[in-house]
Structure I
Amino acid sequence: MESNNISLYWFRNDLRINDNPALYESLLCNDVVPIFIYDNSEIEDCKLGATSKWWLHNSLKSLNNSLDNKIHFFYGQPEKILLDFINHNNINKVYWNRSNEPWSIERDTKIKKILENKNILVKTYNANLLWEPYKIKKSDGNPYKVFTPFFKKGCLQSINPRIPLNKAKIENLKQIKNETKLTDLNLTDEKLWHKKLNKYWNPGEENAINRMNDFFSKGIYDYKIGRNFPGKKNVSKLSPHIHFGEISPNTIWHETDKLKEVSDKNTYHFKSELGWREFSYYLLFHFPKITNSNFQEKFNNFPWIKNQKLFDLWKRGKTGYPIVDAGMRELWETGYIHNRVRMIVSSFLVKNLLIDWRMGERWFWDCLVDADLANNKSSWQWVAGSGADAAPYFRIFNPVTQGQKFDNEGNYTKRFIPELKDLDIEFLFKPWEAPSDVLRKAGVNIGKNYPKPIVDLKQSREKALELFANL
């Protein structure tokens, strides 16, 4: 390529053309070469889970198609790849949108310094958060540790989230010969279970926009109440699209403001869920230790039980508690769990089985299509009681009453546990109490085609309360 004004755009977790600040700015006056680097770092939090790899592959495929296959793919260490590419192609400017995980901040800071020392102009932008974490502080200058004042005072009373940008001028994108193809990144393995995810998900920017519009036309009208019922369609399921940057939170925020026919209580509650995502990244920025340590240090002394057998039964949805099993089977089948059920299954693992939240977090990390470092870590610590603004230790979700309350017709549970589909709703969430004739009529044999409870709810609750209180 013969030019003295070539810029490099580095795609990361911003796999979109619309409202992409770094891409937009890079394409205003330059010929721009777009690249994607699959970082092969050995840092545990950098390694993608199997389901995330599947999503990333399909998202990149969709994005590359929309850019006339001009993305250059690389696998390895970003620092080395960038320097080699820049040296061989006379690059004088590099653009990227900032990532917000501790390991990526450290990596990017190092790379930026190296490039600037070589007189390469580096320009970075915020594309994936509504508010920059370092700009939101309490009046005393310290970071918030509680969500409500963070969101109401820190965020809503500060600068409004920026207006989304127009579509970038992609005709200015250029291509340089590159031997590495998307398939060379080895992100997918058709032999793995996640090939069935094609039935449930369509990664990519266009599909993200379609999902948002579909949710706004149907699900948001009863969002505040309906979002708690896994059998209803009142959740957006936008989280994986947001995580991979196929749609920006700014776009969703401002499109929500346009919904004049939806009640304020529903739109506010939906925006507060975007606020929880912001809070998770805020905590990760100010307290990076939460990736592997308890936010509340007193939990460092908690006597977690190491029981692989119980953990495996939980993973496979064979605990004997139908709402828990339905959630874990939904995860394995679809790569997703309804948010209410996430809290139920997490509470059961941590407080009924007394298994370390980090084990559950790693399983979610490998299986969820929306596996997100900030959300995953802070949410698990919230349930465990060890995080910032966490649920109190004595809040233990009862899987029987939770199922009865939030899946009162049993549609969700029976969908993922078909062996209980003919069981009377009275006993659906406690089948061990059903009379033998009721079980026989429903074709249920406790201990054979559906497991016995692996732990006693009352005894496990009392034990958990005693251990947590002793902290």
Structure II
Amino acid sequence: MSAQAQGQRPSERVENILRLKKIVAEHPEDVAARVELGNALDDNGDSAGAVAQYREAIRINPKFAPAYRNLALAHIRQGQWAAAESAARDALRIEPQYAQARCDLAVALGSQRKTDEAAREWQQAMAANRKSVTRYGGFVRTRAEAEEFSRADAIMAARWLVGLTLRDAGDRSRAIRELENLLDKNKRFALAQVSLAELYAQSGRQRESEAAMQTAIGINPALAEAAPVPANAPSDAAAKARLQTTNVQLAELKRIVPNLIQMQRLHGPGPEQVAKARELLKESAIRMRPLLENFPEDAEGFLLLGDALRELEEPRAVWAYETAIRAAQGRQAYAARAWMGLALLQIRAGRDAAAAEMFAQALLAAPEDSEVLNAAAWLAATSADESARSPQRAVEWAKKAVEITKEKHAVYLSTLAEAYFASGQIVAAVRTIGIAIALEPDETAYREQLEKFRKAGTGR
């Protein structure tokens, strides 16, 4: 998230997006405005919309380096490492001293296991602007770590950053090896000891984790304050180290849970893969609950736990969603998704009227969230409960979701088609579902919709 977006309420972010969209509509050749709009969309979770704005800025001005750099960062956030590498290299061809773009390139290379190349890029980034590297992605989080980093030679610091890149890319074993090799050459690089302690803890090697953390604190006592801790947390270094490793474990689970949920819904994976993903999802949910007790204000964590429990059909999902709403104070994007989760639970229980009320709360919190708009529109278009059914609103919400996503999501187009059908606009329904079929020709559900619409149009 950009510095400007941090601390903004969802409503403020939406207002900023609308303001920037107006500027871009009035001045379509304004490259800087398009990049700023891309940043705002990315901060609001619309990565596809952000990428589209960056690419349009590049089309208008192929020599505007920030557009390439922000495109690289958007690809990094989506785990598209090769695309991120390409965009970062394009930025550096235009501005060789662009330190942030070189950081992006280092992350992309490290995440593709091009370890030596990544280390060289980190070194060059530090030579260009060391401060920008220490701030990049939160790698250096505290004053003590910044002081430790500033004392390290370039090669040592670069190898440490490669280790963190591998860790963030999910390659824990290779990250451990990278940091162990670094510490074999210099055991007194305390930052590497801290990172290794976190990785050991994630791997269940608790004794080695505590030893590495104690070594780090022995070298630099100030590093005992490296992890943010609640006000009521124990003050001893070991307890703080445990809290730090808990935070890392929770972050790892927050990365993998969405993928495991997605595995349950894809057509491609076989039954064995889906069953395995479901077991991992159950295990992840079990692990998340006690971890979140240490972070009662982690709205994202409770939201993801709610999603996992809903997928597993466990009643505790309601508690997780309600906790997420309280943590988000009702005004953040996480609150909207939590309200949506509660609505989906109500639909599963056959209580469409209650679901409609919860969708209304979700849309108040995040009126530009395409996923919430789509889900609310589907209920309004298809519900048999007259108090929840509203074809006119369904068209309005579904059309908005399609516009936000630039007609790139077939499922949103399917919802819009259903909304048109519910409101009696058969021609529009047929036309819209045709676009969805063009995007996903193998999806039989869309063809079944088309057949239903055509039969209604001919009176058969």
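Please treat every number below as a calculation from the coordinates, not as lab data. From a predicted model like this one, the values you see are computed outputs, not experimental measurements. Cβ atoms are built from the backbone, for glycine too; each structure is taken alone.
Points to keep in mind about this one:
- Calculated for structures I, II, distance in nm of label points 7 Å out along Cα→Cβ at positions 138 and 346 is largest in II.
- When helix-only ellipticity at 222 nm (-39500 (n - 2.57) for each DSSP H run of 4 or more, over all residues; to 500) is computed for each of I, II, the one that comes out at -24500 is II.
- Structures compared: I, II; top value of Kirkwood radius over Cα pairs in Å, for residues 154-377 alone, i.e. the largest, recorded for I.
- With distance in nm of label points 7 Å out along Cα→Cβ at positions 170 and 218 computed over the structures I, II, the top value is the one for II, the highest of the group.
- For 1.00 (FRET efficiency 1/(1 + (r/R0)^6) of positions 130 and 282 (r between Cβ atoms, R0 = 30 Å, to 0.05), calculated) the corresponding structure among I, II: I
- Comparing distance in nm of label points 7 Å out along Cα→Cβ at positions 202 and 290 across structures I, II, the highest figure is found for I.
- Source structure (of I, II) for relative contact order in percent (Cα under 8 Å, 6 or more apart), computed value 17: I
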